[in-house]
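Q: Below are structures written as structure tokens.
Please treat every number below as a calculation from the coordinates, not as lab data. Quick caveat, the model's predicted, so the values are computed rather than measured. Cβ atoms are built from the backbone, for glycine too; each structure is taken alone.
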Structure P
């Protein structure tokens, strides 16, 4: 799976736990360093990120090479190997099995809107794309930001993420908002926790979430929660629109009912 962003937030526990393998934990941390924006690393760079010595990092990295999860180029830089996507796609396939009708519904929504359609779930405090059906109109490629199935996007500055936040209980929303770093990604990114909380109340009232150049300049999106109990986690559907094509008001008016209807059908 690819990861959007470059904050390299580590999930390594501050102290060893007898129930876990520290080596495995660092190996996973190395794999999580790689993203579409940063596809290659030298061992020194990986060591700085996971905060262990270069010799130890080199040992972990070479083990991952032998296992087929990393490979080295001629400059001795590491990058993900093809096998690295296997476990991630297996996880995504498991999630997709809970919504077998999703694909044709999303295809219909893409054809109706003429724009890229996505479905995603919470994974930590980010959104993981489980479906990403691309359209090819003017400006769409740039608005899609090179993100496909398996990519992560921030929850607080995307329509799909804000829609998923509304699926949480009030205490869950407060906890999630408190954990966000609220870094600026686009010109209109919400960086104030109270403003974000107020925005989620508006989304609850409307049943639609929007992103107005919050994720990145030139990107607008609209999303709705797939509100069906009994699944392992909440899901949401979104449509991504180049900002040059539609205003926020026009996007909501034109696609809002269709996005809600697709979410209800899945």
Structure Q
């Protein structure tokens, strides 16, 4: 019996018309389902793609990483181009390369970066409308930046995630949160070892309300201290969130999240 060949691919997608990454019985159009279908059409065999992160409905990706196995070795460029010819416009493989047999896109990741984008513009340009969430022109980034200072570190972020199972830990390591302004935009870049489902959007919902003066500056600290979900505000809209990149040991380290390639 021949040994399978493992591949590592980087892909980008516009999440607007997808029901998230993961294949679901009641949501036929997911990123995973269309990627696996394209690879099956190309290779003539069932293919399972495992992602570094399971993005939710409406969330985008510029640097999602997946691994998959094939029963025989195929030139990576042929895989990339052949799959892309069969993929819809809103998801494409950016690169494909051979991977070590034991490589795992999720378990081997050392950190991930998510970028959230708001705009103070009175009118969102149509090119930005799918990727940027509106925010009041009076939103104060100084308040947002000060509040975000309570987030980095090894903490129990359960209050910001979708409710966990009885034996599931909410402890995660958030390495940094950087808040910056670019013209009308406010951007929040999160780097962490792993994230709970819904965690970044929940945090961004609170940060945006802090910036607008709707809740007190210490709301993030209180949420982390008490775990009281009654203190949460509405989650930030999914369209403002992008999985920017996933880093692995041995990858070059560069400053990430500066540009998402959508401007």
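Q: Please state which of the structures P, Q yields -12500 when helix-only ellipticity at 222 nm (-39500 (n - 2.57) for each DSSP H run of 4 or more, over all residues; to 500) is computed from it.
A: Working through the options, I get structure P.
Q: Distance in nm of label points 7 Å out along Cα→Cβ at positions 78 and 134 computed as 2.9: which structure among P, Q? Don't skip to the answer; put the middle values down first.
A: Numbers: P: 2.9; Q: 5.1.
Computed on structure P.
Q: Comparing P, Q, where is relative contact order in percent (Cα under 8 Å, 6 or more apart) highest?
A: Answer by largest value of relative contact order in percent (Cα under 8 Å, 6 or more apart): Q.
Q: Let me ask something additional. When distance in nm of label points 7 Å out along Cα→Cβ at positions 174 and 206 is compared over structures P, Q, which one is greatest?
A: Working: P: 2.6; Q: 0.7.
Structure P comes out on top.
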